[in-house]
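Q: In the part that follows, the structures are each spelled out as structure tokens.
Here, each number is a calculation from the coordinates, and none is a lab measurement. Just so you know, these numbers come straight off a predicted model, no measurement behind them. Cβ atoms are built from the backbone, for glycine too; each structure is taken alone.
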Structure I
Amino acid sequence: MPAERVRVIGGGLAGCEAAWQAARLGVDVDLYEMRPHRRGPAHVSDHLAELVCSNSMRGAALENAVGLLKEELARLDSLIVTSAREAAVPAGGALAVDRERFAASVEGRIAEHPRITLHREEVLELDDPRPTVVACGPLPGDALLAAIDRIVSESDLAGDAPRRLHYFDAASPILAADSIDESVMYRKSRYEKGDGDDYINIPLDREQYAQLLHDLRTLPRHETKAFESDTRFFEGCLPVEEMADRGDDVLRFGPLKPVGLRHPVTGVTPHAVVQLRKENRDGSALNLVGFQTRLTWPAQREAFGRLPGLANVEWLRLGVMHRNTFIDSPRLLDERLRLRGVRPLWFAGQITGAEGYVEAAACGAMVGIHAAREMLGWSPLAVPPECALGAVVAHLQNTVSHDFQPANVTWSMVPPLPTAIREKKIRRGALAERALAALAAFAERVGAP
């Protein structure tokens, strides 16, 4: 008897990865994407796997927890990581992608897979008894949000605690490369990583940095609606003006830090550095790194236009802010990210509080595997806690807090080594080696009953 089909709601990173992993194990999947019929507030295209914020998937090296997470996913034949590596653009030690190439790669593979059927229609309810993966992202429509509230209430697990939470996220501006004055800039990657010149750097002296702080603190910002008065941001992706509000040197020790960016000609280390990174493979579009913002568009043109070399810049996209929704996963989901006490219903991606592109894909991969194994009648299979994949799941399932918040994967989520190692690089290398060994054993069992 063939396995029951799985319905996946949402064609973002988590939904596409969940569909891919389930199909890879031999389960037929119906993947639903609401675009082009309806776009969310942060969408600008109708592509699957659209990257609505940065084009960076962060560090690529195994000494970074997110780098290890990417490698683990790659060893599970991840759709998202494979497509990202194909669409990579130079970004020093990070994995950044050409958005269009990346989305096209994901969409093409989904379309070609014989076990995945893509439905371009909006799902408005969760009453359908079919096994379902909710991977709607952090910006679902009102009808689906109401359906999530209803089904979560049926589980009767959250008590009086809020079942649905939110925070605000923002995106950085993008500009045309041929409109900048590169004579006042220099090309260099921090610590010479990558090809050594993957970033274009705008050096700021004390006066220029002070002017930027003044602009960020005083120019108009988009006001949130009355019902969004509890304006909470994700700490890992704060708006640039919020960082400016927190202190004079916060930006200098954050996205504008000059460490490792000494001027190649003068030998001087600037007071602060604004970096531009390629948005696409040909470098015709550049991202203002770390400048996610909720300044009004006229204020952005004024503040960022005062940066050296950007006086006559052509803005391809100005920064925007949007509200992200997530559920209280530790209270509601089990170790397979399945809603406790309810028919086969899984949650995956940012709706769970898995923050970050790679973390969302990782969450989708695990849910796709769990859902497929259940449909095939196979025994449950837990990802080893030593793996970065295990760390992502553990955060969503075991976090003990009255204020659960989204988080990126970090080494602190991984169990320590049995013998302490003082040197950080060696310690992280040992953690990565242990994780990949554990993953190899897990990967062998994924496709077996």
Structure II
Amino acid sequence: MNLRLENIILKKIRIYIEERKMKAEIIAIGTELLMGYVVNTNASYISQSLLDIGIGTYYQQVVGDNDERIIEALALAASRSDLIILSGGIGPTRDDRTKLVLAEFLEEELSYDADQLKKVEMHYKKNNRIITEGDYQQALTISDSQTFFNEVGLASGLGYSRLSQNTLKSQHFIVLPGPPFEMKHMMENFAKPFIENQREDYEQIESLYINFYGLGEARVAQAIDDLIVSQTNPTLAIYAKPRLTTVRITASASNKLQAAELNQQAADKIIARLSEFYIGAGEHLSFEASVLGLLKEKKQTLSVAESLTGGMVMEELTAVSGASEVLKGGFVTYQNELKINLLGVNAATIDQYTVVSAEVAMEMAEQCLRKCHTDYALSLTGVAGPNPLEGHPAGRVFIALATKQKATQVIKLELVDKPRDIVREISKHEALNLLRLNAL
């Protein structure tokens, strides 16, 4: 098959797969969002919630409380999306116009939902307040829609379906409250079930995140370039994070199980090429959690003796839930006196080699291992900076790993011209990576 024909086929496959996906769009309504007075956290939550049920968000819009601009946003969304979710603008004030404008756009009538209206009236009666016309509008709903009863607030939401004028496929509109607590409750309890009942004709999306340590985004991309070029289903995307590179694999299929199987097949190919750097799967997996998980799986324990990092390694590890099953404890011996008297480092070793040395790092790790009775012990000693110490430049670091089975290992870092906080941060991660490589 020639290259041109292959590219045409790949393009047609991609178009077919794309047409089978439900495309979601979020319209956040509120002038306060445009002005920057309120951060649009709702859109982030809604996007994540949609991904949970296999739907990707293709577009987001933010518009102010203006009828004309809301109509424009709706027209644009209706021309390109299958699922349109509006958030905000359904409260009791004069500028809360979302339901009214949506009804106009859909050419549908408005009416009051009896249950929500009753709740609104009871709320004002209970609080001895006079109910206004604006208060009543919180109970408005659109003809032929499904009302989403607001169990934690007063303004009801809704779900509405019609045949798209552009694609001749089903098109769905959802209205949610603006306050995040109310929006989340309605999204989980009403909007998601509504969406699930309307999506028979669409494929589901599932994503898998695989993480690598010690490889930059460019090197990962180079290693899987052929997979990226030929991708159809699943698709691949690479993200750079602090100290990590993540590959997101996203597949679509008739159900989530089939999509997950496609993702795993792609993941296996990628991991086989980069196995030395692979630390685990998960969208929010941290490097520290992956190292702890590795030791936990093998029922092994860890202790740490820190100097220049001042407890940063143990702080990072204890931030992970369940760390106590692996991390027994350790020592923060910042001054030589404590290295000698508390940890048990030989004073003669410090005198002969200086505190910034492989020999001192080895003794720190070995004494920590002996005192804490663990399977592994890490130690870190060095010059964080900005000034040199005992003839050693800022950025020189020694990290040691002691175990019961092997000779103590030491690595040396020369982090020249790096700020103090960066030297400490890199040292922390390199210590954990030394542990990871030995625990594999």
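Q: Determine which structure produced the value 148 for volume of the Cα convex hull per residue in Å³, calculated from the coordinates; the candidates are I, II.
A: That value comes from structure I.
Q: Given 5.0 as the derived value for distance in nm of label points 7 Å out along Cα→Cβ at positions 123 and 291, which of the supplied structures I, II does it correspond to?
A: Numbers: I: 3.9; II: 5.0.
Going through each structure in turn, the value belongs to II.
Q: When P(r) over Cα pairs in 5 Å bins from 0, in percent, for residues 331-378 alone is calculated, the result is 5, 23, 29, 25, 12, 5, 0; to which of the structures I, II does this value belong?
A: Details: I: 5, 23, 29, 25, 12, 5, 0; II: 5, 24, 36, 23, 10, 2.
Source structure for this number: I.
Q: If you don't mind, another one. Taking relative contact order in percent (Cα under 8 Å, 6 or more apart) as the quantity of interest, name the structure among I, II where it is greatest. Each step should come with its number before you reach the end.
A: Working: I: 23; II: 10.
Top value of relative contact order in percent (Cα under 8 Å, 6 or more apart), among I, II, belongs to structure I.
Q: Follow-up question, since we're still on this one. From which structure (I, II) was mean count of other Cβ atoms within 10 Å over residues 131-138 calculated, if the value obtained is 27.1? Spell out each step's value before the answer.
A: Numbers: I: 27.1; II: 15.2.
This value belongs to structure I.
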